[in-house]
Structure I
Amino acid sequence: MKNEQGITLVELIIAVSVIGILVTVLAFSFQGWMGAYSAENQMKNIYVDLMNTRARAMQRNRIHFVSLSTTQYAIYEDTYDATVTANPDGDGILQTASDSRFLLKGLDQRYPITWSNFGDAQPQIQFSRKGVANAERVICSNTTADTDYNCIKIEETTISTGKLTTKIPGGGACNATNCVTK
């Protein structure tokens, strides 16, 4: 009987095949994890910007606006009064050409957002000088990614993150009932 050392070509091919399969499976898992992370990160950034806007409205004693679209959102401070241009306290109406914009952020189009309770063509959230939102709003992530937070509920005195009970692509709606806060 010979003393055989080493591996055969068949054993080597099997080992390389198993490693290749594992790498492929892990790569797909990693992509899914990164997608969920990016979608959740976008919602958390919106949440932080909304909280900062509310605090800024109270700190500066001025009305602030958050203007939303499908590709970006902008935050304005009400500094322009059309009736009295010398009045630095504003008129309570968003005038994008005249009010001071202090933040403009683009949204990742791979993870679109949608919103509820906006009756106008250009969705807008207004925070009073006391930090009170003008109405209840819900902002939702319109993605199938499995995230811990995929909606933001904005009420008059609170802003909270939550999870949709049924995802939008799965037939859910972007509303306060579907967005369960923690």
Structure II
Amino acid sequence: MTVDGNVKKELGLVQVYTGNGKGKTTAALGLSLRALGNGLSVAMVQFMKSDQETGEYRMSKELNNFTLIPCGLPPLVDPKNPTDGDKAAAREALDIAKELLYSGKFDLFIMDEINVAMGWKLVDPKEVIEILKGRPKNVEVVMTGRYVPDDIIAFADLVTEMRMIKHPYDKGIGPRKGIES
């Protein structure tokens, strides 16, 4: 698909999807679909997610111009006691993100759950901001996850908060394939 040159010229903002409600990663994936449909290339680095059996990971293998890299260790990080392995996995995710972001190969770049990694002190927000400042000019960035630091809110161009009002978990309904994973 040929992309209209003006589409890429309009890119370059930083978007943040945060809050305690469901839908942050889902919104980023929806934006990915829109970008792909307009001929843009997309990369998503998932912080603190090791699962390669999610629907989005499997689908990423079927889509041209979409790269998804899950980085993390099972089980989930204990926010009160992150391990050295958790910290190393977050560091590796940030290094991979920087390399891909600076490569010039992607128009839309998603750092999924990086806000949580920063909120839990696995990644330094000031370093993330410096990385974002050094990216190619016309790369749109999306950062997802709860606990977004104030420095990131101040730096971002768009911040959307998803607020939970009601959730199936309250009824004992766990994650469902095809909907939450």
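Quick one: distance in nm of label points 7 Å out along Cα→Cβ at positions 130 and 146 came out at 4.5 when computed from one of I, II, so which one is it?
I
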For log10 I(q)/I(0) by the Debye sum over Cα atoms at q = 0.13, 0.18 Å⁻¹ computed as -0.65, -1.27, the structure of I, II it came from
II
Please state which of the structures I, II yields 2.4 when distance in nm of label points 7 Å out along Cα→Cβ at positions 74 and 162 is computed from it.
II
For FRET efficiency 1/(1 + (r/R0)^6) of positions 18 and 138 (r between Cβ atoms, R0 = 25 Å, to 0.05), which of the structures I, II scores highest?
II
If relative contact order in percent (Cα under 8 Å, 6 or more apart) is computed to be 19, which of I, II is the source?
I
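Quick note: the coordinates plus some simple rules give every number you see, no bench work behind them. Just so we're clear, the structure is a prediction, and the values are computed from it rather than from any experiment. Cβ atoms are built from the backbone, for glycine too; each structure is taken alone.
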